[in-house]
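Visitor: Below: a set of structures, written as structure tokens.
Read-outs throughout are calculated quantities, based only on the coordinates presented, and are distinct from any laboratory measurement. Only a predicted model underlies this, so the values are computations on that prediction, with no experimental measurement involved. Cβ atoms are built from the backbone, for glycine too; each structure is taken alone.
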Structure P
Amino acid sequence: MRRQIRAGDVVIPYEITFKRVHNINMRLHRDGSVHVSAPRRVPLELVDAFVSSKAAWIARHQAAMAAAQETPVSTVSRSRGDTLRLLGEEYPLEQEAGASAQLRIACGRAILTVPEDCPSGQALESALWQLCRQVLTQALEEVFPLFAPYGIAMPRCQIKAMKSRWGSCTPQRLRISLNFHLIHAPYPCIQYVAAHELAHLVQGNHGPGFYAVLDHVMPDHRARRQLLETSGIL
């Protein structure tokens, strides 16, 4: 359902979907559009008020997304003075020469090692994927022991750049996928997505049994999801 609200001089259109959820949730898609999910019996006026309360956040992140689309991370050549968002924090991005493309955090800075004759944009993309695999794999390995009571096996994990999903699970193949863009989200959010997908190995749908599993292994999963939804990575 399409709706719109007015916040001051700004009109904010949004798409609302009623689901079997406990809270009103909002996310921005990569094109800047606003999507809201809400419990089925919540009055529309309450949803409008929720979106209105997020007007400043929406405007700020839509502007950031528009700028990112003009200079995508995967192709831009970043120079000294640029910034890079990693694990929910913005870091000044600096470059140095080195044998291989690597990315590290030191003294509050993101330092990109750029090999000779390698475009800095290409080096950044390669280093981000390498760092992403390390961080997301670590999060999965940290969360997996929480599922010991359920007797599930460690699934194969692949990292993919997805436009509209944080992760996915294929129980029949014992495989989960995690979104490359999670590297920009706070680490507790990455752990939440890993737990969410592992929970699908116990309960395939999003019914009460699924949330009972999440409540058991990660009691604060709703707060982590809320933080992820406001991170603007999708």
Structure Q
Amino acid sequence: MLYTSIDNKKIKDLKKLGTKKYRDKMGLFLVEGKHLVLEAYKTGHLKELLLEKDELFPLSVPTNYLSNNVIHYITDVESPGTVFGVCEKPDSQEIYGKRIVILDGIQDPGNLGTIIRSAVAFHADMIILSPNTVDAYNSKVVRSSQGMVFHIPIIGKDLYEVIPELQKQQYKIFGTKVTHGKNIKDLEKSEKFAIIMGNEGQGVEEAILDLCDEYLYIEMDERCESLNVGVATSIILYELDK
């Protein structure tokens, strides 16, 4: 079917997927571009394919077509593509795996996207987001992740509840801290661990750090006070993957 009016209920619903509240309510999110749509398709998350009129991109899922004015209505980029996908969010909140990344208050979508890519690259099993972390299914996060959002479980949890729960399951909890920490290169690796990375400006909340088993830091030139949280997470995950 070809949709040409922005007043159509389906189109208005697609537009509302730009908000976290509606994404959570429907369990769906929208992706744009052939690469992201293919990643969604390969992992079984793609539920509907949306193409600009006359675009050819054959995938074995329900397919509908959009006029140019509708595409400009539903997108959040200035120069939209011609291929979109409605994707299903994973609904499991189960914690599993041996390597977990916990994020406390990450606000920048680009940083979260980078962390997701690195988590997949360096074999993390799961990402847990605090309630005040940017939504993993925000369109900017999904784009920044280059589709890796489809390749790792990402769940939201209250960190004050989940950290003791992980410790009961014999996970070692590493907090990131510039002072009084252990150099990541000297860290004795644990079979089951979780690392906690904090907000871009404030770091990990002090009360959360108090729950950790050990602190770690990245040794670097003293002229550089800190690293971008996406870069820091990538380095730590790389070191722990050796």
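Visitor: Where does the value -8500 come from, among P, Q, when helix-only ellipticity at 222 nm (-39500 (n - 2.57) for each DSSP H run of 4 or more, over all residues; to 500) is the thing being computed?
Guide: Q
Visitor: Using distance in nm of label points 7 Å out along Cα→Cβ at positions 32 and 48, single out the structure from P, Q with the greatest value.
Guide: P
Visitor: Can you say which of P, Q returns -0.35, -0.52, -0.79 when log10 I(q)/I(0) by the Debye sum over Cα atoms at q = 0.08, 0.10, 0.13 Å⁻¹ is computed?
Guide: Of the options listed, only Q reproduces it.
Visitor: Follow-up. Could you figure out which one of P, Q the value 19 for relative contact order in percent (Cα under 8 Å, 6 or more apart) was computed from?
Guide: Q
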